[in-house]
Structure I
Amino acid sequence: MRKTKRKRINQNKVTVILSFLFMLTVGSCILLSSSIFKVKQIDVKGNKECTKQEIINDLGFCLDKNIFRNKTGDIKDKLMENSYIDKVEITRKLPDKLIVNIKERKPIALLRNNGKNCLIDDKGNFLKKVVDLDENKDKVVVDVDYYINKEKKIGFKNEHHGKRLFYLLECLKKSNVYKQIDKVDLMEKEDILIVSRNKVKILLSDNDRLDYNVSRLNSILVDLQNKNISNGTINLSYDKCAIYTPE
């Protein structure tokens, strides 16, 4: 009797498991084949530099495809081909929507070298080549001898200039001077030449006191602006004093 009961219990367990697997298989088939779950919408969040339509166009292969058949890894790989995109998160919202949340790289400077122009972010990542400079008047223009390799990475003929560039941009940001700067010239061997948006020239020594000298620059530019003074040259290449020379 006991053996018979155990046998019946085991048979019941097997039946339950098989029924569950059958229902799971049928349910999966329905989910993967039903038109209800075909992607109809792509919601883009976090974009500023990239347009929503640009991202949707890149993900055209997702539309009218079952939401469960759209692999998030494939979507991320496609979007990461865009140099402006740093990170991507994909969320499925049933029955037919994909939510794309992106984190963009922010352009910080426009590099210029003999008519070749490109935008970079604060980590030196190449963003895009630029033809029309007027569309990027809000960016600091940097004259420096640079190149773009086959992997679309930025390189500098003088590696020291590359390192000083990113340190200088960091100092300008930290000292709240960045928005007042129009151009930076790193073509010279010793001094760094900066031109403000008020056409004031600034000379900085390319040494370890760069951070200190840039920190003094904000108050000097504000003082000149309050006095309605434009043009001229501020020489910060001396250790302890700043010299202004009018034109």
Structure II
Amino acid sequence: MKKLLLLLCLALGAQLAHAHGEESRVALESDLVKSQAGKVIYQFQLVDTASNKLIADTDLQLSHEKKIHLLVYDPSLREFQHVHPEFKDDAWSVELNFSVNGNYWVWAQGQLAADGEEFSSFNRIEITGGAAAWPAPPILEDVRSGTSGIYKVDLGTNKISAGKMIMLSVKLSRTDGSQPQIEPYLGAFAHVVAVPEDGDSLLHVHPMNGSKPNEGMIHATFPQAGSYRLWIQYIDGGILNTIPLSIKVF
């Protein structure tokens, strides 16, 4: 498997837990490597390469309220899904929805119950028969403000340097001037998934709560310079929002 460049940063209360790795101990294996666009039942197995044993739901502990987080995106970094598979009959399964062609990344993230080791493993699935694939690789500018309907996200404007821990503010608001009603999403203020232009690595962070209910702070280390797509996910007034932004790392 191609070497991964991974930094997973989880905010747990007032503490941060970090996991680093080039090769994941856990392999994601699936017979479904190509499919038609539309609703797809994606089945896969997780294998502990240290013991060559299948990983069941009982082998995992809850991580932000779920056993597995499945993160899916296309090479253009325009299409994105964050779903949570269920385990049955020795396999994990979840419904995915594809409308655009492309060779998608599928990442599984979780935490082993036996020793607490966190893992992030990927495979690919080629989607055909849908809308034409977006141009790739993407050209990402530094865009730190975005909206979805009346819902708005603003990131801090400070410079981000590769290889250094940064603090980046997150402010959630509404364009109509009404007060946002922020609720925890999977046990966190928000979920932030960052992917470099080539798509080959993943940064998944959970901002810590700030001094106001609609403000948070990202603590993260971006391992290399370049442009990154960010998907910000949070709940406002019972509605789950996913807002794409992008940043430059120097």
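Taken together, the values in this text are just the output of simple stated rules run on the coordinates, not laboratory data. Since the structure is predicted, the reported quantities are computational estimates derived from the model, not experimental observations. Cβ atoms are built from the backbone, for glycine too; each structure is taken alone.
Suppose you compute helix-only ellipticity at 222 nm (-39500 (n - 2.57) for each DSSP H run of 4 or more, over all residues; to 500) for every structure in I, II: which one lands on -10500? Computed on structure I. A value of 129 for volume of the Cα convex hull per residue in Å³, calculated from one of I, II, originates in structure II.
Looking across I, II, the calculation of relative contact order in percent (Cα under 8 Å, 6 or more apart) that yields 19 traces back to II.
Taking FRET efficiency 1/(1 + (r/R0)^6) of positions 158 and 230 (r between Cβ atoms, R0 = 25 Å, to 0.05) from the coordinates of each of I, II, which one would give 0.20?
I
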